[in-house]
Structure I
């Protein structure tokens, strides 16, 4: 929690999703598309391209050159 607002979340994976359980860190950014472009220019890859998430913001899941996944998120209503 961040004050009275959620500061994170958990998802239950379905067996049909495949893949092991994992943690994914999201970094709050001002411009998700710019982070996506910069990551690509530095040798990163895209797991999920930038997309609008209703009532949340705009997010992407990227993979750094060493293979570690991370999220970039621009929130519609960021915490204070």
Structure II
């Protein structure tokens, strides 16, 4: 159950950071602040297509994380610790 809680905090924090990123993107349209806060670091496996005779598979996994995503994860972890525990 603990792993599920950690995963929920990570996903919730990333969603919070993504929402904050959209808001900041509207306010800071371009420049250094926009680039620093909103430029993501992409890690993972790009989509790969596997064509078998009877099935087509596309497999891939990407994580796009920016500064506001990290801030969102930290805020979600703090809220989780203070409110739910």
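None of the figures in this text is laboratory data; all of them are computed from the coordinates on show. Remember, it's a predicted structure, so these values are computed and weren't measured experimentally. Cβ atoms are built from the backbone, for glycine too; each structure is taken alone.
Among the shown structures I, II, from which was the value -18000 of helix-only ellipticity at 222 nm (-39500 (n - 2.57) for each DSSP H run of 4 or more, over all residues; to 500) calculated?
Source structure: II.
Could you figure out which one of I, II the value 14.6 for mean count of other Cβ atoms within 10 Å over residues 26-33 was computed from?
Source structure for this number: I.
Which of I, II yields 38, 34, 20 for Cα extents along the principal axes in Å, as computed?
The read-out comes from structure I.
Comparing I, II, where is FRET efficiency 1/(1 + (r/R0)^6) of positions 34 and 50 (r between Cβ atoms, R0 = 41 Å, to 0.05) highest?
I
Can you rank I, II by distance in nm of label points 7 Å out along Cα→Cβ at positions 10 and 58 and just name the one with the largest value?
Top value of distance in nm of label points 7 Å out along Cα→Cβ at positions 10 and 58, among I, II, belongs to structure I.
Quick check: 28 is what I get for relative contact order in percent (Cα under 8 Å, 6 or more apart), calculated from one of I, II. Which structure matches?
I
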